[in-house]
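Every read-out reported here was derived from the displayed coordinates using simple, explicitly stated rules and does not represent laboratory data. This structure is a prediction, so every number in the text was calculated from the model and none was measured. Cβ atoms are built from the backbone, for glycine too; each structure is taken alone.
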Structure 1
Amino acid sequence: MQPIPFLDLKAINLAHEAALQAAFTEVLHSGWFILGNNVTKFEEEYAKFSGTQHAVGLANGLDALHIALKVLGIGAGDEVIVPSNTYIATTLTTSFVGATPVPVEPRAATYNINPDLIEAAITPRTKAIMPVHLYGQAAEMDAIMAIANKHGIHVIEDNAQAQGAFYNGRPTGSFGAINATSFYPGKNLGALGDAGAITTDNADYDKKARSWRNYGSHKKYYNEVLGFNSRLDELQAALLLVKLPFLYNDNAERERVASLYDEHLRGVGDIITPVVAENATSVFHLYVIRTKKRDALQEHLTKHGIGTMIHYPVPPHLQEAYKHAGWKQGQFPLAEEIAETCLSLPIFPMMTNAQVEQVCAAIRSFF
């Protein structure tokens, strides 16, 4: 049997080879490489896709979160509620602006932040909630927005893993005051390098984000704030424009793969398969199972030529980078349990039914 990669980026991008090459050639011959027509066009198209009035192209998703916080004026002395179970980006960017990240545990079934626990974490210093639509599933945005509105605090969505997902019929990345996403190559909508964006309905936030991404300037050589250099590259915008129209179809293919996994892994060993919350959809950026035998299973699958990954082996509160924060082992037990038991199986749009069955057969042979 042929090896199965965790993610086949070559196949994903070669499906658009001719169009991507044409886009590259167009940019090359235009002679315009920074903040040109392709960036403008992509911002327009991505805003439409996201159901928002504005989108601002940025260099990467981390900068998108960072700039979103700067636009809202969040800084030293403020607190931001973040998920305890996630990639470290939300926690890092809160620290970048001098604010304090306040982790909140997830729901065990969905892995997304648990709205029932958010209100207890709010203090007079809380300025924002940063829900992450983890693994591609929409967080419970109606409940999160209700809490935020009740307390007069902002919501900043981290939509890096869920482009094209919906909650109660509304696109992720359209709920918060200002929201961030990433087009890192492995995302459902991936560039051929780093790229990211902000989405918002607020014209003032849109204007401020454009200044922050460009040295704090709207007019060349005139700087209003101490900004960054975080502009979406003209070439990456052109390549993303090629791929964006296919995103819904690609997401549907991921859902096909996930459904097959659900079917073939039901009742196998102690495996816990993903659960999608009521009113939410998932675009299955990742298909994450849980088992107490995670490390041994991963080793077994590796020997069978099957690529897997662990998202994520160490939760943010236990990272060396946050030793200064004083968080302790056992403080966020559900995040720690997920980190110790989760395993991401191969999933990508071109994955065949036979490949899914091959992965599942290897898993069954282990148990």
Structure 2
Amino acid sequence: MIFKRTMNYQIKNFILFDMKIPFVSFNQTNSIIRKEILKSFEEFFDSNYYILGNNVTKFENAYSQFNQTKYCVGVSNGLDALHLALKTLEIGHNDEVIVPANTYIASVLAISYVGATPVFVEPRIDTYNINPNLIEDKITKKTKAIMPVHLYGQACEMEAIMQIAKKHNLYVIEDNAQSQGSSFKGKLTGSWGNINGTSFYPGKNLGALGDAGAITTNNDKLAEKVRMLRNYGSKEKYYNELVGFNMRLDECQASFLNIKLKYLNQWNNERKTIASWYLEYLKDLDTIELPKCIEGADHIYHLFVIKSKNRDYLQSHLTQEGITTLIHYPVPPHLQTAYQHLGLKKGDLPITESIASELLSLPIYPGLTQSEVEYVCEMIKLFF
């Protein structure tokens, strides 16, 4: 399918002129917080206290309250959060960790960092989250943990996952990087597991202005241990109880996150509104599959993904029309060169592979207007 670009379109009695819609824009959110951010940077700069100071403590307290957990420990990024969570649980060589097959590579890398083996479980074809019905078949004597990943903003079926973990005496480590503020049956993601990791990469629903991450837990001992591990294995400077790391949350980024956290629920609700526009405008188009939510699961739409067998052609068409889209993710972990040693080949995980070849993420961010969403949808309809 090849479409010749035209300069404008007559659609529903109005003209849309050569619109340019990025995949993500920070213009609206940055304009709201600009003065607060600049003021906080001045205060940070003048404080002469740049590592693990009041800003980190303030954010840890605020985020633990937001996420309804006893503890939050700020760390350097989301990958380090998952790495430290696994390390804190003493998961390592000869251990196995169950992880969704269609997750972003960071979830899998964290498992590899501690020397454990990732064991892939296929997702549900409708929600794209890990299928709880397939988990038990993958459990062996080496299995130590389950790592559910709340992909795209929709909560996993945490009740079923926690029941399986309890039955087999396994840890649960939630990867909450894409679902800050989402919930399953009223309980927030990032508060179910024994110890959980999240990312504050700039594009996340709660994003820093650089790399940042955090660990959440309700366990006193785990919180104390991860605090030491992130800071050279030390409680007291120059005295090291553990072989630790330098994986601390930056004091400046913590000051920015303190500001942005106040707006997170508002911005999540705006994402839900934008998603409702997409769902309404595209509901009658039977050539694509729209996001589906299961009973009990909240969706805060970190991403709005559609499924199409003509995905690559559709993406090319939308690019021609000034609409930027992304693919999350084009190559699943088991087919990455880095994981050839696991011995998995194309065809071994067919649901994951079909998702990788058919999903397309449409623009969604606070500030995206209804007319822009309608334009995207009209261009999708024009393609078909």
Structure 3
Amino acid sequence: MRVALLSSGFHTHYGWARYALELAHALARRGIEVVALTQPGETLAGIEGLADLRPVLPRLVPRPRLFVARSLLAIPRVRRSTAGCDLLHVVAEPYSVLGAAAAGQRPLVVTAHGTYVPQTARRRLVGALYRRAYRRAHLIAVSEYTAAQVHAALPGSAPHVIRNGVHVARFRQPAPAPAKHGPTILATGGVKARKGTHLLVEALAHVRQRVPDAQLVVTGIQLEPDYLARVQQQARALGLADCVHLLGQVSEEELRGWYQHADVFALPSLTIGEKLEGFGLVFLEASACGLPVIGTTGSGVAEAVRDGETGLLVPQDDVPALADAIVRVLTDDALRARLGAAGRAYAETQDWAQVAERVIGVYEQAMHSHSGRESLNRRGTEKR
């Protein structure tokens, strides 16, 4: 089987790209020929069995104006680039309209990570295009929570729930210890309002009253400059400028080092309007390294963090509860060890090898359904 994956990138810098990279790797190891379609300027190396990398998609990150119009203009070149592919799989949901048009009569799979499928399905001007694409696709949702959101936006839809995976062996490879100064709270995923970075900074002020040398390290892409400036000002105003470290994008090896040497992972995700946390792949990455995790309720994070087993869940936008959970983990060695060990065990059940098998099952179902429709169409033509 030859599959085209459509994603804004194939790397570890943010969720779509990380998912695409890991899925491409796992599929290739199972004999699937993968053609990686991405935006200009992207590169990909080290994926054994990758058929090709083709930078033919319109830019998505950072997202330009008139994205849908750019997508429609890209249909001919994407169709040419996927010639010979049996199936198209849209990993980054905004490409769904483009993917559906380029697929033509071939099977289409779309992964719903959280915000974008319900959001685009409800849009006024281009919503009809997206709804049409989603309804002709085989949908994968990365959590039960995301599946419920998709079903609410697309009544009658029945997404396959396949939770995000993690490359356990890769994250357990020893990495150099980072420059750590005191008990360290780690967050990754970028400095974003939806990731609750400002809540972490405020919580740190409370934490340091009980753990005076606690530090906060935040890694990941920074695409909200106004919010970044707000968080930096907040840290200065609280007297935390020396213990809040906004590192930006780091290498996979450096990130792995933080996962392995930090003391707790905390990401207080927020639901802001239609923007939501569909699962939280970074929680699995932290768990794979044996790092206790803290997340928030009311989103797909509840499926990435087993409350009281692999980590702790607190209500959204509740700084005192967040601070208390962080202090509890930092000051209780036995709890920290127990949560970390359970997290490792849970991550093993979500290894990409197992996730890829479930995705291939969806591909096979899509191909079978497509063959059935073709057979019916042929019989209808013969009768006429």
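Matching task: 21.5, 72 is the computed value of Rg and Dmax of the Cα atoms in Å. Pick the structure from 1, 2, 3. Please list the in-between numbers first.
Details: 1: 20.5, 65; 2: 21.5, 72; 3: 21.5, 81.
Derived from 2, not from the others.
Each of the structures 1, 2, 3 was assessed by distance in nm of label points 7 Å out along Cα→Cβ at positions 208 and 352; the largest value belongs to 1.
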